Structure formats: C-alpha cells, structure tokens
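These are the structures, in structure tokens.
Every number in this text was worked out from the coordinates using simple rules, so none of it is lab data. Note that the structure is a prediction, hence the values are computed from the model and not measured. Cβ atoms are built from the backbone, for glycine too; each structure is taken alone.
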Structure 1
Amino acid sequence: MSTISVRLDSNDKHLFEEFCNDVGMSISTAVSMFVKNVIANQKLPFSVERDPFYSKENMSHLTKIIDEIESGKAKLVEHDLIDA
C-alpha cells in the first residue's frame, strides 16, 4: 500500500469527511474508490450521492419523535391499512 497526501481547505476537508460518514465510508475508502473508478473507466467523474434520509435534519426529526414516543408524549394516530 502506498500513501497519498492531499492538501485541502479545512472546511472542504470537514464537509468531505461529513459526506463520507453520511454514506458509511472513510475518506481513504472514498479516495480509493475514486482512483479505481478513474483507472477502470479512463474518465472523470463518478458520483456517490448522499441519501437524504440520513440528513442531519431528518435524523434530528426522527430522534425527536423517538424521544416523544419513549417519554409517552407522542400523539399516536391509528391508520387503516391500504391494500396495494
């Protein structure tokens, strides 16, 4: 294994690290995927997109709902099942 050193703006590094965490990989894994894809396809770029389900806003919303349910403060609503 070889090492590659990359200089990045600290904010860009933070945002990239956050993205990698959101999609479940390390920075090293993301860079390795990028390099292997470029070599295999002989072109740029490829994309991996963040799933909006795992956004900070949605995770915060879900955590709030779970806390409300666990504390007994949630207003549970009964729904009829719909046949698909």
Structure 2
Amino acid sequence: MVKYKIVNDRPKCIGCGACAAVAPSFWEMVDDGKSSIKDCAKIGDKEEKEIGEKDLAVNKEAAESCPTEVIIITNLETNEKVI
C-alpha cells in the first residue's frame, strides 16, 4: 500500500477554513484561527500525518483548496511531491 505524508505549514496558514470544509474528517479549525491536521505529529511549527491511498483524494482536494499552498503531500515511497 502506498503511503503519503501530509505536511501543514501552520505559520503560513491564513485560517480560511477551506481544508476543514473539504475534508472535515482530517482537518479542523482550532482556537488560534488556523487549520490543524487531526491526530497528527507536531514537528516544530509544522504538522505531519501519514495517510494511505484511500485518503489521498480528499486530502489532495483540501490541499488544492488552500489559497496559501501551505499543505504539502508527498509520496513516501518515491519521495515525490504530489501537491
């Protein structure tokens, strides 16, 4: 099974809420007005979460909806950036 990593660069988030609207099972808006990946690892100011192939489409849509492009998805097998 292909694995992917989502990275959220929170300091650059403007809090528009598009990701949470598109993929509420993975994304939420938190008290500081910015988005957060649910159940993620925090690496400094960034958040990371591994997902499988079945969750790629909805998270890719969330990333594409982000006006500041702070959501990055990488294929962990090839280390290629998906978005």
Which of 1, 2 yields -4500 [helix-only ellipticity at 222 nm (-39500 (n - 2.57) for each DSSP H run of 4 or more, over all residues; to 500), calculated]: 2
Distance in nm of label points 7 Å out along Cα→Cβ at positions 19 and 43 - highest-scoring structure of 1, 2: 1
Structure from which 1.3 was derived, distance in nm of label points 7 Å out along Cα→Cβ at positions 27 and 67, options 1, 2: 2
At a computed 2.9 (distance in nm of label points 7 Å out along Cα→Cβ at positions 11 and 35), which of 1, 2: 1
Which entry (1, 2) yields the derived value 3, 11, 13, 15, 15, 10, 8, 7, 7, 6, 4, 1 for P(r) over Cα pairs in 5 Å bins from 0, in percent: 1
Test item: relative contact order in percent (Cα under 8 Å, 6 or more apart) calculated as 41, pick one of 1, 2: 2
Mean count of other Cβ atoms within 10 Å over residues 3-10 - highest-scoring structure of 1, 2: 2
